[in-house]
Structure formats: structure tokens, C-alpha cells
1. With volume of the Cα convex hull per residue in Å³ derived from the coordinates and found to be 144, which of P, Q does the value describe?
2. Of the structures labelled P, Q, which one yields 15.0 when mean count of other Cβ atoms within 10 Å over residues 290-297 is computed from its coordinates?
3. Compute FRET efficiency 1/(1 + (r/R0)^6) of positions 298 and 330 (r between Cβ atoms, R0 = 25 Å, to 0.05) for each of P, Q and report the one that scores greatest.
4. When distance in nm of label points 7 Å out along Cα→Cβ at positions 114 and 274 is computed for each of P, Q, which one produces 4.1?
5. Suppose FRET efficiency 1/(1 + (r/R0)^6) of positions 50 and 242 (r between Cβ atoms, R0 = 25 Å, to 0.05) works out to 0.00; of P, Q, which structure was it derived from?
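No value in this document is a laboratory result; all are computed from the given coordinates. Remember, predicted model here, so these are calculated numbers, not experimental data. Cβ atoms are built from the backbone, for glycine too; each structure is taken alone.
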Structure P
Amino acid sequence: MKKIIGCLITLYFASFPVASEQYPDWRNSVPKPVYKDKNEYVDLYYKAWELAQQKMKVTENLPQSPYMDEALWDDTIWIWDTAFMVLFCKYSPDVCPGVESLNNFYVPLLDKNIEEGTFPLNIQHPDNPPLFAWAEYDNYKFTNDKEHIYHLLNETQYLQKHFDWFDKIEPEWQFKSNASKRKLSAKTALKKHKYGYFWGGTPSGMDNTPRYRDGLWVDAISQQALSALYISRLANDIGDKSQSKLWNEKYNNLKTIINKYYWDEKDGFYYDIDATTLEPLKVKTPASYWPLLAEVSSQEQAKKMVEHLLDPATFGGARPWVTVARDDPSFTTPDGNYWRGGVWLPTAYMATKAIEKYGFHEQADKAAKNLLDHMLRTYKNYSPHTIWEAYSPTRDTPAEHNGERVREDFCGWSALGPISLFIENILGFKEVDAQARVVKWHLHNNFEHGIQKLRFDDTTTDIVFDGKEHIFVKSDQPYTLIVNGKRLSIKANIQQFKVAVVNGEFSVK
């Protein structure tokens, strides 16, 4: 993992960002999925990688270049786009520099040695969702790079600084750069309240969401809780017990507030709340699943939230995770009008991972498959044949925004579907834990499938079920493979394990 040795960006650099050269051997560098039942998933997987590495940009005088681009404006970067991209880049960091791209936010926002107005890129909406700690933690589970985590928490304190920055930033503060003559608005809308945060559609990432603009937003406080939780866990992993305890206390304080004020027991749902009365503002969106990702919910609360996913009148159906409930008056047919029904991969991925934390794997897998099938049908049947910024909630087309089709070739965070949801929910590789040297696999398909060249820490491994009665594993380092609860000791060689199927359930002997 690269470190920032220093950054003195004091001169205006007038050149436009340019696309990075295509990584020549990218196809042989990414993990190789095996899925014989529906090889079209594999085709879409490689299309996502192709688009993602083509969209990288190069700009001089940046902490990190090349960097991951969100596929919108060449001279502008977004926090939440980039953080979500880390969550698929982790599978092939030599092809796509995901976590390294976060340095292009850390340095200009949180360091003090950058002269105002000299940074070469706009940071649009610097009060975008505070997802750095989540992205760093998720990436760390693959790299086991404790030196990088020590650098983040002790040498730079970027994660702690950003938590405080988000908590204390003045409304209307503006990030100033030398990037563009377009004078893009980069002012913050965030404002702290005793029980949360005032926010808005565009800074929250949900641009034209019908949520109440004058309420306290459940995602903002839950994302801060998520940050505190992962700062605490990262500190614990590098042996900093006092810092871990401090951030766990911050987390528990936020957890108490969220469950006391944002949970509506009658509806079994987390809502935004009125800042004066603290009454729920009853608009259902996937933003209400951030408390689950932050692990603030009880098991019973999580179960009630999952029921809304299973309900086709809310978030369920053949095209799940619509961005406002189908029974809400603002839900827009046929194609969603952006965040008024459109299906977006970042919120879909977040909510899928959120319900998995409470053991709802079957429901998560089914929703992920429905979503990936929606993307695949659109890819095959809609021209141009590509991956889109968002998808229609009612038919196999891209979403629309004010009557216009959304952006094409969007990888960007839309790669989360064909890459991350495919690996984690369709192939079933639920967890990679480089610290514990564990891979957890939910084996549930009765045909040949698995993954080759899966990398974590210093390990590269192949894990493939032959569709009959054997799992074949090849590895260059020892680790533990857990298949449907059965622990298998993997050696640095080639092994096979017998599989039995009883009443449709797979078990390893």
C-alpha cells in the first residue's frame, strides 16, 4: 500500500484530466469467476471491469494519480462515488486503485498544507456521505495492511478528522479549487442538530429524493455511527485499546439516539424525523437501511426492516431496492425519475450488506439475483449494450431523469452489481477476512461454479465446486475455508473435498 510522502499543491495546473492508459493485462489480473449455469453473468462481470479500468483518470499534482473516476465530469470527484468504488476495486487493486483514490479527498479536506483554491479537481458536495471508515475497513479485510491503518489512525488521523469535520462543518462552507471555470457549486448543506443532522438530497447523494428537506436525516447520523464503529474496530486491530474504547463510546451514544428517535415501532421502520417534534417523516427509502449496516438495530428490528424488502409494494419484487417505496405518491413510473423510484447500485449494495449482518442471507441473495438479472436483461436487450448509472423500477431499461436517459458506461459504482454482488451473493463468497485468514462460502448451487485467482493478503486461491460431489481448492498459502459452517484447513497445494446433498442442502464431509 502506497503512503503519501508529501503533498505541496500550490500552483494551478491547467491541463484537463485525461483517461489513464488501459491496463494491458487486466483480464488476467482480476479474479476469474466460474458459473456454468448462466455464463452471461460472467460476461457482464468482465464488462464491468473493462469499463471501470477504462474510466480511470490521470491528473498531475494529485496525491493519487491515476485515480478512480465516477464517470460523470472529468474535473470533478465525489466522496460517496469513490468510497463505493473501493468496495469492488478491492478484488483487483492492481487493475483499479480504489482505496488509494481516497487520498484525493483526505489531503485537500483534512490536511493543512494545501493553499485554498489550488487543488486541481473539484470536490463536489464535500459533505457527501461520510463513508471513508467503511471503505477503509472493507478494503483492510482483504489487504491486512496494518501499516496503512496505523498511518490512517495515528500518523494522519484522517478518519477521526473526517468524523469531526462532518460533525462541525459550517453550512455554506465551500471547497475551492482551480479545476474549472464552470464555478460548480460545492457548498455544504449539512447542519448539526442535537439529535442528528439537517441535510439534503444532492449532498446525501440522493439528488431529487422526495424526503423532507427540513428534517433530520436518518442516513447522516447512521453513517456517522458506522464511521465510529469501524474506527473503533480498526484501532483495536492495531492494538490501540484506548482509542478503540473512545470510539466505541461515541458509537454507542449515536446508536442510542438512532433507536430512540428514528425508529417507528408501529411501521417497523427507521424514518427521518421532524427536528422540532421528533415525529417520523414517513417517506420510505433505502436510506433507512443505514442503521442496519451500522449494526444499531436489534434482531427484531432488522426482521421488520427485511419484511419491507419482501413486500413488492415497498422495495421488493423482480426489480428490488427501488429508491422510494412503490406505494409512495412520489414513486414515478415507468422509469423512476432518478431517485424517485430508479434502482441505484450503491443503495442496493448497502442495503444488501446491511440485512446480511443480521443473518438474512437467503433474502439478500434473492434480491441480489433479481437485481443482477435486471441489469443483465437490460444489457442484452437495450441499446447501447452497457452498464447504466441507474435502472428503471418497472421495465428492463435504464432509469430516466426529467425525461432523459441516465448516463451510460457507468462503472463507477454500478460495477458493484456485476462484480461484488455477483461474487458475494450469486457465487456465494460471503466473507473474506485476511486477519483471521478465513474465506466463508455459502455453497448453494448444484452446478459447476466458484472462483479462481481470488486474492487476499499474500494468498491467491481457486475454489470451485464441480457440480457433482467435489470442491477443488488450490492455494499458494494456508488458510481456513468455511463452507456452509464446515471449517476446512487449506494447505499450500491442491486439495479436494467431498460434498453431500441432502434435501437440497449442501454439506462437506
Structure Q
Amino acid sequence: MTLSVTIDKTKQTLCLKWVNMTNPSINFQEEFSSKIPALTLLTTLGYEFISPNQCNAMRSKVASNKATDQVVLLPIMRAFLTKQTFMFEGNPHHLSDSAIDKIMHELNPAMNLGLQAANEALYNAMLYGVTVTEFIDGKKTSQTIALIDWNNIDNNSFHVTEELVVLNSEGTSSRRPDIVCFVNGLPLAVIEAKRPDSSREWQSTNAQAVSQHIRNQKPKEIPHLFAYSQLLLAVNGNDGLYATCGTPEKFWAKWVEEEISEPEFHRLKNQTLSPKQIDNLFGDRPASIKDEYKSLIAGGDLVVTDQDRLVISLLQPERLLEMTRMFTLFDKKVGKIVARYQQVFGIKALIERISSFDEKGSREGGVIWHTTGSGKSFTMVFFSKALIWLEELAKCRVIVVTDRVDLETQLSQTFASGGVLSDRDKSDAMATSGRRLAQQIGHGNERVIFSIINKFGSAIKYDECYNDSPNIIVMVDEGHRSQNGENNIRMAQALPNAAF
């Protein structure tokens, strides 16, 4: 096998084509251009590669190489649960076998409700844990058990496999997603890898990968795999797109990284795998492929592609858990949403900003600028999720200020459908009058308050409309229209140490 190098004049890039000289009819381009680079990079990032045969054995209680609709790596999930403890009457206790069995049963997706509902139910189980009943010395106790350790990443297990054979929902045939990434045995990320050169000049091969993802989510295909998925990637060696469960084709997006430096991308791309990792990854492949990979690595540093940047940016374990926990939400109208890169890094900058204090002890404020239709309401919801999950911001309250009634209604509905507010919370959060706003500011304990800026003019007349806590975050929608004039002055007087 030799490596043929050609120049793509339309893209001004080098195309690497693997040619088998003994049997030129065999095409290794997809394997070497996209799939193996992704697998080696994931191994570098900390995922343990398991072969398709090993994976099949973990998915079934009976050793078998037949296709199965079970997509959870059962022994890995069970091993994680075995390590979990809960406190009862001052002492730690391990889970009983029956409690573990119940949790494992709860992980079966409720596909009769449809893919989105099943995905949301499993997402909530991952986020909040599963409640089980235990008996300690004859005493009954209900305990909520985590499926993922969000705070200590080292307590989780990360695995990756290829060509996962999944039986379709009708039991008549199977599909084989190219790469699946697991956290504690749960398939959180699915990748479709294609060759870089398209037979259709007007269409990237990534479009084919996206189409494959969408097809596989259909009711008669393998939606039960996607019931667990949080990130979906389409890659072709040169570049890639990402989305989440249920994302229409037009909303699959590119990622632009702002935290990881180019030297770090280069280091990760060219980090040498250990002999054991290489043997593990190439154990089921012909020896010639392993030898060709070694010769490629020995030939010098490899160039970082946009596929590499996408895989590193979204699938390094810490970022995968971060995207799942803080930058994913379900909206009743739109469906499941995963944040765009500008929302992620805008919120991260915002969090860093409000975590610093000025000389008066007030949190720093700032501006996040959005174009029309770019998702500012969802950015607010993602930020509120950060306030819920980040320990250092858990004591903060949020006041959402708009200048129009319809905006207030829209935002409150977005917060509610995004899971930040329950229906009761939504009712309590609304500042229905100036007096009500004054009470909420001075004596309330609502985590989120909604108000029209005009209400500050009447609220300030009440003595209770004052709170000098630095733990109040004021998010002002359409700020360019409302951050001046008397109402803005009254708002600043009522909340002297708030971050705006």
C-alpha cells in the first residue's frame, strides 16, 4: 500500500489517497482519511478503544456476535454504579444489587413516546440521577444516584468503538455507525466518517454523513441509539459539522474554537500512541494497515485539519461533559438544542466577567452583542443553567429586564421550556406590578425574576425596592434601547451592586 499525494486546485489543499498496489480495487480512503485519524485522536484524548467484538460482548448478557438493539455497555455502567455510595444516618453505603438492577432498567429508552421524549427523559436521568429505594437495617430510604460524575471527571470511564452493529427497531436489519463514544457505558456521541473527495462537485461528503445521521434516527431505523446521544458529528478528514439529536440538516454547524491554541491542537494531533494503544486500535485490522500507519507517523508531523479541531474541541472528555450539562436544552417549540460556539464562549466570558469584583465589591458587567435571530433568548437560558450548576455562582439571583411585554412573555416561555423554570416558578417570577417588583427585590428569594424596565419607575417609590447584594445578575434584553433614561437610573439605584 502506498500514499498518493495530489493537489485539489479548487480548495488549494493536499489530498492524501491510500492506494493498495496489490489490489487497487480496494478503497481505503475513508478508513485512513477520516476514521483512523478520529480514532487515534480520541485515544489520545483519553478514550479507551474497544473492538466491535468486545463491544458486542458488553452489550448482551449472553456472549454473541449477533446484532442487538442494546446499545449500553452494561458491565461498564454496572461497574460505575457499584462504586457509588450514599449517606444514611451518617454512614456511607454501597448500592444493593437490586437497586443497581432497577437503575439499569430505568436506562431502557421509552421509545413508545418518540425519540425526542425518550432522549429528554434519559438526558434528565444523566443530569439529575435516578432515584431508588434502599433498606438499611430495616429502614427505608430514597436515594438519588448519579449516572455521571460531573464534578470529578476522573471518576468516569470513557470508551470508543467503531462499526457498532445496532439492530433496527423492527428487528429486520442493522446499521453500523462509524464511531460511537461512551461515558460510563452510555453512548453520548456518534460520528459518521466519510471520504474527503465527493462524487458530487457541488456537495461536501459531510452532507452525506449528516443525511446518514438523520436517516438512522427515523422510527424504523436505530432511534434507540440516538435516545442517549448528546453530540453528533459528521467528518470527512478535512472538516466536520456537529449537531444533536433531532437537528434538521440546515442547522448542522461548524465549530470555531477560542480556548484551545493551535500549538495544542498540533501537539494532540502528533502525540505518539503507546504500543499497547496501537495494538489495541489495529488488532482486528490487517497487519499492513498497522504498518502503513506507523510509517505515516514516522514520516514527520501531521497537519491539523478542521476535522481534528472539531473532534478535540467537542469530544475531549471535559468539553463533552460541559456541552452536555450546561450547553444543551430542550425547547417545546424548537426541540433539542445544543449551543453554537459563539454562545458557549460568550457565556464563558460572561461567567469569568461576573466572577470578578470591582473596588466597590460589585460584580463586573458587560455586553453580549447578538444579531437578530441569533438566539439571544437561548443564550440567556444557557447562562441561567450555568448559575444553577456552577457552585461558585449558586447563590446568585437573576433579574431579566426587557422593554416590551411581548419580549417578557417570550423570554419567560423560553426559560420555562428550557427547563430553568417550572410553571409555578414562572408565575412567581413575573413582576406583575411595581409593588410586586419592589417586594421581589427587597424580600424575595426567587432565583429568576422577569420585569419590564418601566416598572422600576414605580417600584422605586417603595422603601423595600432596594438590594445592595453583589449576587444579583441583571440580564437586559434589547439593552441598546433601554440602558439610558430615568428608568435605567432607577434600576441602578435599586440594585447598586448588581452586575448588569
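1. Of the structures listed, the value fits P.
2. Label of the source structure: Q.
3. Ranking P, Q on FRET efficiency 1/(1 + (r/R0)^6) of positions 298 and 330 (r between Cβ atoms, R0 = 25 Å, to 0.05), first place is P.
4. P
5. P
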